[in-house]
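K.L.:
Given below, in the form of structure tokens, are the structures.
Laboratory data are not the source of any read-out in this text; all were calculated from the coordinates shown. Since this is a predicted model, take the numbers as computed values, not measurements. Cβ atoms are built from the backbone, for glycine too; each structure is taken alone.
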Structure 1
Amino acid sequence: MQYQALYRKHRPLGFDSGYIGQKHIVQTLKNSLSANRVSHAYLFSGPRGTGKTTTAKILAKAVNCLSSDRPVAEPCNNCDSCEQINQGNSLDVMEMDGATNRGIEEVRDLRERVKFSPAISRFKVYIIDEVHMLTPEAFNALLKTLEEPPGHVIFILATTEPRRVPATILSRCQRFEFRPLSQSQIAGHLVEVASTNGRKIANEAAELMAFRAQGAMRDALGLLEQVTSYVDGDIEPRHVWEALGTVDQQSLTELIEALQEGNIAGSLELISRFSEMGADFQQLLADLLEMLRLRLIATEQQKEGVEKLLLLVDAVAAAIQEAKRWPQPRLAAELMAVQVCRQLQQRQAPPPQPTVVEEEKTKKPTSKPKKSTDAKVSPQQWEQLVQAVKKESITCYAWLKEASPHISQDKLVLQYPAGFSLHKDSILKPEHRQVLVPAMKQVLGLTEYEATVKES
């Protein structure tokens, strides 16, 4: 027998047969089917791997199930119509890929075919996946057919990017928004699937794969398939780390705590340990950003805690962009750790006390005060400049925001605290200069700048 991927082998056959999540959609569709109030067009939108195509096939079986003389809330999967749809050879249920059949000629051909009655079913169901890939001309050609289709035709459109679907199409469909599945839902299903295939998986390992899947069941099953091929016997968390190059949540929590404490040595030691485990640092940084996001949402209104988390989020987001360009993503993670820890240490350090000599200098009057050519940059101007840069480049924003600005000789001077030489060197790079200069010209009317580091 030909091998089938897990996500195909374990695809739910009905709303009550292995379907996970999306209760708000399932209940609405089942009520509509029970009352025989089936719409002529549906739009299923949401992230990948959340059940859009699966739901479309179940709905196609439910409206055409021959176990009753009307649509049913749950298909029987035994009649000729259900079996043909399950096997993918039904003449009355046609799946189209919007990315491949995206032109006006394909849609014109579709308009001609909808005129013919179903072969053995009540309805001809057209499932158009990734419908946002259709050309504007194709959408226009589909519009009239979608508005007033023959009574025996149902359209089910699926997309991951509903914003790219014209409003004229959206207004003619019943729209259902699919939500990412929870981590517990995915982990529980992975344990069941593994058990069905004669394998035992530890709950912690299932949670780790569920966290990596980011709400997509298809991705989670793909990860399970990869780990199952990697190891024989029971699946433990270490097998997931080794097979996927990922890191468990406990270790990520330890890294976050080390960063918040400004512990450079501890942070680098953890990163070194992750490297020995074979971690994919681009994925590690993405997982770290997701965990920080969840912490930020859950954090109470504690100003200090929120500020630290925001600093970490900005630094990790910048490191993700840097890791894509560097041949060694680990270096981006290490630099991020050092920079964050030093910034936190700088904030926590007490301000230096003025010496007696400095106090005397400040009290000693000058005979001829020199006319200062320096000017201050108001907080409002600085915030406007920083936000303008952030819109264009998150990396440039990360290097810029730690500076203290002032204007000298018609030039913007960016002064960084002691130990921020990397920030100074980075902000002067050509790729950041071409982002910063237009923003300076717009906000301050200046076209030149320099960067300095305050002496310790």
Structure 2
Amino acid sequence: MHSRMFAVAVVQLLALTAALASPMLRGVVLGPDGEPIPGASVSIQTATPKVGVPILCPSCYLDCGRSARTEADGSFRIEQVDPALKFTVLAVAEGYRPTTTKFIDPAGDPLTLSIEPRPEPVDEPGRLFRGRIVNLDGEPVPNAMVWAGMYHWEEGSGSTRLDGADTVVVARDDGTFEFTFPTPLVRFGLRAAAKGYAERHLDRIRVAPERYDFVLGPGAIIKGKLVDAGGTPIVGQAVGLCGTNRSIRVFDGHWTIATDDRGVFTFTNIPASGQPRLLTDSDNPNMHFGDPGVDVSAYVYTMIADADLGSIEPVKVPVPEHGGVTDLGTIACTTNALRITGRVVLPPDETGSPVTIPEGSRLMISRDHAWDSAIITIDESDGRFDVPGLWQSEPVSIHVNIPGYRLSPENPNYHHSWMALVGLPTGDPLRVLVEPGGRLESESRADWKLQQQPLRSPED
């Protein structure tokens, strides 16, 4: 009996200790003149670890979706949130434009969320867009976040900015939402996301009197397992995923997660194949022809920063339709991927004497398939650099940031439009020429073939 009572006491003590250790997300919602806004809804939208790479999707953490209502003085609190996480927070109030935060630490100072009044909708052609977020079964998706994309005020033109227009709204319980515009629009682009659904964007929706149903689905799953050469799971390895089509109108984005204690990575709610990203000029907004976003593929890759754990060559994979799973199985990492090593060469001074590399000089390498780059400090003594985790099949671009200098067009792989060195890594040492001067003007040249040519040093 006594032992049971002792066990219960221990459990209660542990629970109390955990509660005391868990921070409280607290703050206040204010109007434009600093007046408190009572009855506003404040909710946690996404989360990410304070340290390291997440192993879950941003909205998959338990605290995501938790909410509170503001009191008469505009204050709110959400108790016992995960102390290891940072959060983005959304504030919504009737008659006001919603506001969101960047990732914030709940252990920090209380939040002050300021919201602005929303103009009354003007029900005239082109100035009001009515929509509704629904799932694949046609049921409403409440509390979905909806962002404005492209504003098209006439056929064939558009902009991502329109002063005075709504930029983000939140769907009501019945899934409905509206966007208001200061000037008439012809077409409109949207991006929407909700917990448990794949984010989706769609451009060139006709701004018409009828309400437009914007469909969200669960998306696809892409997963795999990373092991070393001996078959041991690699824990905590950052894995990236990004769409292969980088067009601004159809690019679905990029994601990074870490492998778990079994070496497994799982991307969930990935925008699926089989749905349009771009509408045509047809008067029927539900029709799409030759849409480049319907058949979707993506690259899976590891990061330069984790090359010491091992690297995989970028894998191009088809993204399945909603509910589908692409399992890449077990993938063996290698620590023998290519490195780009070399030396940045500064021209001698007027007397012919060598010039020392300025302090703080940097070299940046960006990868073509992976959404990944690395900024390397150039050795001041001899101009040397070393970048691991690269592949002969993946083009890279190289930029330098050296005070008072720029890349020389005399480099064989100089791209005149990008003002960078572009090509395929070979593993051979690379000599990079720079010259005095500021940034050169970009030139429109057909340098695209450089991406399939090996990186070469200038001839002596």
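K.L.:
Who wins on FRET efficiency 1/(1 + (r/R0)^6) of positions 191 and 407 (r between Cβ atoms, R0 = 35 Å, to 0.05) among 1, 2, i.e. which is largest?
P.N.:
2
K.L.:
Given that log10 I(q)/I(0) by the Debye sum over Cα atoms at q = 0.09, 0.10, 0.12, 0.14 Å⁻¹, derived from a single structure, equals -0.80, -0.91, -1.10, -1.25, which label among 1, 2 identifies that structure?
P.N.:
1
K.L.:
A value of -1500 was derived for helix-only ellipticity at 222 nm (-39500 (n - 2.57) for each DSSP H run of 4 or more, over all residues; to 500); which structure in 1, 2 was it taken from?
P.N.:
2
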